[in-house]
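Pasting the structures here.
Each value in this text was obtained by applying a stated rule to the coordinates, not by laboratory testing. For clarity, every value in this text was computed on a predicted model and none was experimentally measured. Cβ atoms are built from the backbone, for glycine too; each structure is taken alone.
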Structure I
Amino acid sequence: MSLHIGQNPIGLAAYSFPWRCGFAGAGSDRVCARPYDAHALLELASYYNMATVEIPVDIIRDQSDIGLAEFRRRADSLGINIVVDGAVIDQAMLTALLPKAAILGAKVVRVMLSGMLEGARATFPGGWDAHLARQIAVLKASRTLAEHHDIVIAPENHQDLDSHDLIRMCDEVGGRHIGVTLDAVNPLAVAEEPIAFARALGSRIVNVHLKDYTIHLTSEGYRLVRCALGHGVLDVPALFAVLAEVAPRATCNIELAAINARHIRVWTPEWWHGYPRPYSPATLQPLLAYLAQHVSSAAVDWRTPWEQGADAVSLGAYEESQCAQSVVYLRSLMPHHTGGR
């Protein structure tokens with residue numbers, strides 16, 4: 001039987017391996033010389049007995065309709081479902097992507113509403129609220145196509161959207177074919193506590209990115225640095241308890257994220273200009289308590305191997321070992337766990 005925690009199927013996302021998949025360092029001499037493609041990730045997911053794999057279409061070798069159908073058949077033969085990983089949306093992108101996702105048999109397409117990171121909404125050209133309204137309009141215009149293919153479009157909180165944005169998005173688009181890809185620890189990038197964030201979204205969650213961070217204070221805020229699941233700040237059992245209650249069938253994909261730290265500058269007044277709602281000490285208390293509980297020692301070197309200029313062998317080992325450790329940790333949460341890979 002494939003890996004599940006409760007009823008939630010566990011899978012593997014390509015962005016657990018930003019270097020190994022050729023995303024990090026693209027166009028430079030640090031890019032991986034022999035990157036994973038979708039087929040390699042599918043086999044790795046099978047090795048770990050995963051239920052799903054989350055991949056961008058453009059890393060499938062043959063992206064013709066025939067090639068996509070062949071990839072789906074291979075996934076079906078392994079008992080693995082596909083979640084399609086999309087980029088920042090616009091109308092043309094969704095019009096092209098949803099039919100491809102349908103050929104792959106995907107029921108969820110994860111997308112982004114912006115490429116902005118680190119919660120830096122105040123710097124967004126033209127203002128964040130105006131951008132959000134435009135992207136909600138794109139989602140509304142794509143609703144009929146999503147319904148036709150029976151696919152849920154699931155934007156991610158990609159260090160840009162807060163819980164209020166995601167609730168507004170789902171409510172304004174309406175219907176059963178809009179949902180949320182919950183990045184489990186990215187709420188920290190918009191000054192929210194992760195478990196409360198998940199609970200606020202509730203049944204809107206259809207897909208989850210499982211990752212973990214360590215937290216390192218700075219004079220401007222804090223850095224978030226990737227680590228294996230169970231080695232950082234996320235209360236993973238508490239997350240699954242919430243999912244069991246509000247989103248028991250949401251796919252949950254290991255997605256260990258960027259190999260460079262994210263700097264969340266919450267101590268700078270300018271950062272808050274992107275968050276027009278009034279914030280009081282009571283509002284921020286959950287975040288401050290979370291930081292007090294989880295912040296790493298100042299003596300710890302927060303830099304990842306990528307940021308330290310590590311060689312290709314070290315970078316590959318870094319990503320692969322964190323994935324393996326994460327699988328072992330998730331298996332330890334399963335009832336009647338008996339070990340194994």
Structure II
Amino acid sequence: MNPTFQGSANNIIAKQLIRKTLLFAGLTMLLLSIIIGCVAYYFEKESLQRQFHKIESSCIDSIRTALWISDTEMIDALLMGIGDFHEIEYAGIYVNGILFSETGQKSTDQEMDWISPITHLYDGKTYQLGELHVQKNDGFVKKQIFRTVFIAVATQVLSILIICGAVLWLMYHSVIQRLLVITSYTSAMSMESLGTPLILEKSSEPPDELDALTDAINHMRLNLHHEFIHRKKAEDSVREHRDNLEKIVEERTGILKSTNEKLIQEIDERKEIESEREALIEKLQDALSDIKQLTGLLPICSHCKKIRDDKGYWQQIEQYIHEHSDAQFSHGICQECAKKYYPDMELYEE
């Protein structure tokens with residue numbers, strides 16, 4: 001008999017593992033997003049610094065020359081070139097604290113991110129021509145940081161989904177499917193199926209924990225099978241002994257019953273004999289009383305030997321004794337009478 005599964009097969013362990021993995025992944029993504037945001041902000045800041053240095057190295061000399069010769073068109077063109085950078089929101093040149101030229105929209109809520117003095121050396125003298133004020137584009141910087149974080153988070157989410165799918169697939173084929181086989185076997189296990197071993201497909205070398213569990217279940221199955229056989233033999237022996245004992249008890253009961261009936265019959269017979277004996281004793285006592293009445297002087301005929309009773313009647317001696325005792329008479333003839341009355345018959349010849 002092959003065991004069959006009698007329950008509902010759900011990937012509960014895999015689902016729990018996925019939920020816990022997603023929870024851990026969510027917390028990890030949150031932490032990584034913060035770290036990535038900080039790193040992205042740092043790199044954007046470094047990028048702005050590099051951009052400022054690039055502007056300083058490529059535009060300051062041209063701006064210095066344009067200011068020295070008061071070429072307004074050239075200054076406006078240079079500022080527009082600086083404003084074409086996505087990271088730059090505002091650029092302006094101030095001379096003696098007064099705005100000389102500008103490009104872009106200046107944010108009053110934000111301080112200048114970079115101020116570069118513009119000087120010119122002429123005939124051994126340094127002339128302060130003005131200052132270049134540059135303000136970064138916060139919206140663009142934030143957008144860049146958000147895009148970096150979004151790409152990183154999206155990549156992580158996609159990676160986690162792929163990993164979770166792979167884990168679910170691996171869990172089902174390596175663990176859940178084998179656990180369902182074990183569950184199916186153990187849930188349908190009975191005394192009749194103990195002879196059928198649990199066979200589990202190995203998924204790895206060396207054997208894993210599920211293989212060890214399978215070996216333990218088979219070892220337990222063998223022990224149960226042996227115990228069941230031993231118990232069945234013991235039960236059969238006890239049943240046979242009980243049947244024999246019942247037969248012996250029945251036979252002994254029949255013998256005892258028969259003996260008891262015989263004893264009861266013997267007791268009844270003995271009671272009856274005892275009753276008859278008591279009646280006989282009573283009669284003997286009465287006869288003894290009557291016989292005692294025969295003692296003393298009895299009037300007897302000297303010729304015919306009749307005895308006179310108390311009422312004055314003459315009776316034969318045997319009749320009188322019969323009436324006054326339980327004695328019975330048997331008639332015979334003595335030798336003398338035989339010779340006297342029957343001499344020819346020779347009754348007493350030697």
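Thinking of I, II, which structure, once mean projected area of the Cα convex hull in nm², for residues 117-300 alone is computed, gives back 10.8?
Working: I: 10.8; II: 37.0.
It must be structure I, since only it matches.
When FRET efficiency 1/(1 + (r/R0)^6) of positions 53 and 269 (r between Cβ atoms, R0 = 35 Å, to 0.05) is calculated, the result is 0.25; to which of the structures I, II does this value belong? Don't jump to the answer; show the numbers that get you there.
Values: I: 0.25; II: 0.00.
Traced to structure I.
Which of I, II yields 12.5 for distance in nm of label points 7 Å out along Cα→Cβ at positions 37 and 277, as computed? Intermediate results must be reported in sequence, preceding the final value.
Working: I: 4.5; II: 12.5.
Value 12.5 for distance in nm of label points 7 Å out along Cα→Cβ at positions 37 and 277 corresponds to II out of I, II.
Which structure, out of I, II, was FRET efficiency 1/(1 + (r/R0)^6) of positions 29 and 229 (r between Cβ atoms, R0 = 25 Å, to 0.05) derived from, given a value of 0.00?
Working: I: 0.20; II: 0.00.
Here the read-out was taken from II.
Matching task: -22000 is the computed value of helix-only ellipticity at 222 nm (-39500 (n - 2.57) for each DSSP H run of 4 or more, over all residues; to 500). Pick the structure from I, II.
Working: I: -11500; II: -22000.
The read-out was computed on structure II.
Among I, II, considering only FRET efficiency 1/(1 + (r/R0)^6) of positions 85 and 173 (r between Cβ atoms, R0 = 30 Å, to 0.05), which has the greatest calculated value? Write out the running numbers ahead of the final one.
On the way: I: 0.90; II: 0.05.
Between I, II, the highest calculated value is found for I.
Here distance in nm of label points 7 Å out along Cα→Cβ at positions 133 and 245 was calculated and came to 3.5; which of the structures I, II was it taken from? Display every interim value, and only then the final one.
Working: I: 3.5; II: 11.5.
The structure behind it is I.
Between I, II, which one scores greatest on distance in nm of label points 7 Å out along Cα→Cβ at positions 125 and 333?
Numbers: I: 3.9; II: 21.7.
Largest calculated value belongs to II.
One of I, II was used to compute relative contact order in percent (Cα under 8 Å, 6 or more apart), and the result was 19. Which label is that?
Numbers: I: 19; II: 15.
Source structure for this number: I.
A value of 1.94 was computed for Rg/Rh (Cα atoms, Kirkwood Rh); which of I, II is the source structure? Kindly include the intermediate steps, with their values, before the conclusion.
On the way: I: 0.94; II: 1.94.
Source structure for this number: II.
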